[in-house]
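Engineer: What follows is a group of structures, each given as structure tokens.
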Structure 1
Amino acid sequence: MKAIFTAIVLLSISLNVFPQKSPLKFGDIPMDDLNMKVYSKDTSASAVVLSDYGEAYIRINTTTSSLLFERHTRIKILKKEGLDWANVEVPLYHFGSSEEKVTNLKASTFNLENGKIVEAKMSKDGIFKDKFNRNIFLHKFTLPNVKEGSVIEYSYTINSDLLWNFPNWQFQRTIPTRHSEYWAILPEFFVFEKYMQGYVSPTTYEVKNKPMSDYQSNAHHWIIKDVHAFKEEPFMTSEEDFISRINFALSHINFPGEPVREIMGSWAKLNQILLDDEDFGGVIRGSGFLKKTVEEVTAGIDDPVKKITALHNYVKRNLEWDGHNDFFADNLKTVIEKKKGSSGDLNLLLASMVSKAGFEVEPVILSTRDHGFVRMQYPMSKQFNYVVCLVRLPENKTIFLDATDKFIPISVLPERCLNGQGLIISKTRHGWINLETKAKAKTVASAEFNLAGNGEMKGKLTFNRDGYDANKARRDYTSKGHNGYVKNFLGTKLWQIEKSDFQNVDEVENSLREVHELVLNDHASVSGDIIYVNPFITTQLESNPFKLDERMYPVNYSSVIEKVYMCKLILPESFTIDEIPQSKVITLPNNAARYLYNVTQMGNMVHITSNFQINKSLFTQDEYPFLREFYDQVVAKQNEQIVLRKKP
């Protein structure tokens, strides 16, 4: 990527920019804000951003160039849950010898004590730096003496020579914002793409022309007041996709008398840059020392898929993902020695090994669900944060590979990767690919129980889990151990486990099977001569996750879902059925979601089958009311009970 970051050169003129001024004076806190107990526009708020002011501008002279970003923020803490807003993280990028730095940091906490304002200034002990990934460090600081009722205030400047990384501005947070204001001052030589996102419109937007001696500078100014808090809703991707924000992307530099310098370029250009990069394409082509290991791991294996599986398992078993997302790799010898690395380290290592085994393998860069979706109209590498492998086999067959998750088989991607489309980096097949796998989040539960006249139920509960349900269960079982997993399974239920058995915990290509022999004393309710039985011993949808009448954002499941429940219930001979649920089928248009509930009775035996399916991963806001009603009907159906009455 070095070619991208060195494309911006120093311009041979002095460019003077006149920055604006913050509407706040540091430390001048109005008494009304200090006395505030509740934010009137959102009484549930744990804190409120009183003012958030930022300005960014480019400063260039004959010897240096720099990008400056100044920020001044003031926040009122209203409840205990809001105290965490006193812990601030500022991401700082670094590439090669270029590194962003924080200067002029000032932070204080203001409390009202005995009618007087008391200021607590942050000391250097409250500042530290932490690595986020290969190219980002977090400059962290914590304000002192923060409690309910405090007002915290901080300001800082970021100095950078990474002119392509012009700061975006976030108007909305997970707490309400009373005033958010941003200035972006852009010389005419620098052509930026600007795009607004989110569902909150600016209160004010203006562009002021600033004529200079030999050029023009445009000052873009946004103000949004009384911004409501961003509320996360069920089944969403990252809030980064939906919060109200202005984004910048440096397209090109057009300096008079010189050729246009393309910065953003095209996806094809990014493809070639990555192929040539020593920390990306070079890692796959090179790393010759891996050939011996590949030969040892695949010795005696002729089947292509089994060879790939062996290499996939080798990386998963011998190296650990360190939790960092990246699409570049460090020196692979160092990674192997450390036995851990980022997603870029592990997956490019795997790509190199698969390539050396004679297969056509291509890296696919993507943005994980918590990083936000990719906007294809803006060819920028910073939209990506992850890489996986795509292996091509004869007859146009392809296999996805990811070595970061020990419980994922070949051809299945971790759920965090299921986020739209990824970009194939290839000499011959460069382009976009859907990040979809055939794996579901599937569980088949089978219950066989005998019901006694006193309400006690005794029997067996079996789970067969596949896809992402199996992945989660395997991870939980491995981390908690057998006893911990069983204890978590019981939760607060008054159940007695006589025996538990687990099969295929390590065989990730197969279904994970777990069997529990149980005695239940809290599942049937006895009232005189009547027994009320809930036939759903497990997998019941007890409430609708969609509480709102209207939804602003799409519903985005990471994968399709299938939950099957089969129950065989043997009733006591001394009781007869008084009421029993009726069979029902609920379906959304185009089979987007489907629910089947079937009941059959033979003598004193009741069979119930429940099949809940979500058959597509994305529902629009227009489809939301129908999806919500679908869940309502499923919840109501699964709440129906079997009523037994004692025979005369």
Structure 2
Amino acid sequence: MLFSQFANAFEVSNGKSVDIDLTPYVLVTDQASNMSLKAVQALSSQQWQPQQDQLQLQLGAKGRWLYVKLTQAGSGKTDRFLELANPNVDQVRLYHTVNGELVQQLVLGDTLPFSKRPQAHANFLVPFEMQQGEQHEFWLALSTEGSSYLPLHLWSSTELLKREQSREIIKGFQLGILCAIGLFSLCMALITGSYTYGYYAGYVLFMALLVSCINGTGFQYLWPNYPLWQQKVLTVVIPLVVAFGALFTEKTLLLKYFSVPMLRICRALTAFCLLLAVVSFGFSQHVALIIELIVAVLICLTLAVMTVMQAISGNKLAQLYAFSSLGIIIGSLLTCFQYIGFIALPVNPQTPIMIGLTIEIVLKAIVLVIRYNDERKAKTRIQQEALEQAERIRKVREDALQMEAATNERLERMVQERTLELEFTLRELNEANQKLIEQAQVDSLTGVRNRASFEKRLQAEGRISRRQQTPLALMMLDIDHFKVINDTYGHLAGDDILKQVAFNLRENLKRPSDLVCRFGGEEFAIILPNTDAEGALVLAEMLRETIAQLEITWDNARVPLTVSIGVSAAIVASDDHIKRLLSEADKALYQAKGAGRNRVWAHQVSTDNPLS
């Protein structure tokens, strides 16, 4: 126990929300593969190094030990989960000691059936409990032929559940998109007999299988009871993905017509990848992965060079295809170089290829659509040329009457098309004219009707009042001291107040027949059909109180806002009576302003009594 006495313990909060990347606190040492736990515990502190200072992204690891010590801050018992975030390691022997006593010993890895895991999870989760004063030490012996990348993470149950929801959504979305595109392309290949769609379907579906292998979804759901297949599936799928990628490149770039040597190179690379997928069963996973990753990098670069050469030579599809391949090439190189151990980036090694894959699949789907559209146009053009040739032969053999009938039919069709075009254009002009009419009737600042619309509506409502002998009420509303507001707070504040007043007036008029208009400046006019003076006064007082209660601020200063309202109402007797009714409402407004503002005033001939 010499080493653990000197290792610093990471103090964990006793709260319910724990989400800690333990990488900065993990120590690593490489020893003999058969070294026992006691021998590792007896190592000196100089034989251990911080995990972040070592190149952990390598293929193959024998006798690598990881160590982390945890303590809990605060009292109480808490449930925690230690996550080993690499679902593809072969074997990890985990020893869990509490205060120096071994309390848990587990063997994890994808060499065991999925059901043997402590938790049903794509990564490896180890549940345990922590109490104040306890020192929890985890010793992990890693042995794998694949990637030795093994980040450790500490979770509480609540934070783990939150993270898993987002993880599953992202994985499900990505795999769902890949499978949907792949199955659609496969159906198109079966229906149309297109090799291009078939190769693209194989590329996307095997890429989906590769993604499910990398993120652990395949072992969790597809072959959980076949760990031997889990050890071989990556080495089989990688060359198949590259093979279908080469075939798809050949068909998309039309190398059969543009470059026969490049065509032969693509087919040779395809045959080599298929052979590599078969012979990979005879190699260890470690050797097969190194060979296949190097081959994948070289083939991707070869295909990229050929694509660029075709793009330079004028192949339009190659130009877009080269751009679509850029993402997967860069992502594959970064991921492969991390797994091989050439570079170390501060991200999960799966991240670059996943991002590149997403970009590539979308752009190659676009390329495929363009290719299909070009082929369709070419076939249509050929069919059209054949039809035209047949038409010329038919016209030669027909007599003059048949030619005249064909000509008349063609002219009639052209007339019908022109008529339809004219009708459509006329309809568009009518719609545009209607929009212009509507815009001409609306005040651009406040959004309510303007004065021209008010006068037109007033004439109409006046005639209805005279014909039906129903009362018509008018309100003239003016914002008190509006010039002072403009001078004090600025014209922008004044415009904002006009908008708010107009909005509140419109919102408080419940009947569809009532109409608010901006009469001019800070004045508004309201038409109230079928409303007597008493009802108009009640509504006017409600509007005055509503506006007076508005909390309007400008530049953190409250703007006092009140309005004065003049009301007139009558049963209209003539067209001149309408003008007089408007004049009476205007006079009542000025009487309200003269009486001290912030009040409602009804016009009366003999006496003027404010409502408030």
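Engineer: Supply the structure label, taken from 1, 2, corresponding to semi-axes √(5λ) of the Cα gyration tensor in Å with the calculated value 51, 36, 22. Mind dumping the intermediate values first?
Structural biologist: Working: 1: 51, 36, 22; 2: 74, 49, 18.
That value comes from structure 1.
Engineer: Given a value of 4.4 for distance in nm of label points 7 Å out along Cα→Cβ at positions 82 and 538, point me to the structure among 1, 2 it was derived from.
Structural biologist: 1
Engineer: Quick check: -5000 is what I get for helix-only ellipticity at 222 nm (-39500 (n - 2.57) for each DSSP H run of 4 or more, over all residues; to 500), calculated from one of 1, 2. Which structure matches?
Structural biologist: Answer for the origin of the read-out: 1.
Engineer: As an exercise: distance in nm of label points 7 Å out along Cα→Cβ at positions 130 and 402, calculated from one structure in 1, 2, equals 2.3. Which structure is it?
Structural biologist: 1
Engineer: 54, 34, 17 is what came out when semi-axes √(5λ) of the Cα gyration tensor in Å, for residues 122-449 alone was calculated for one structure; which of 1, 2 is it?
Structural biologist: That value comes from structure 2.
Each reported figure results from applying straightforward, stated rules to the coordinates on display, with no laboratory input. Note that the structure is predicted; figures quoted are calculated from it, not measured. Cβ atoms are built from the backbone, for glycine too; each structure is taken alone.
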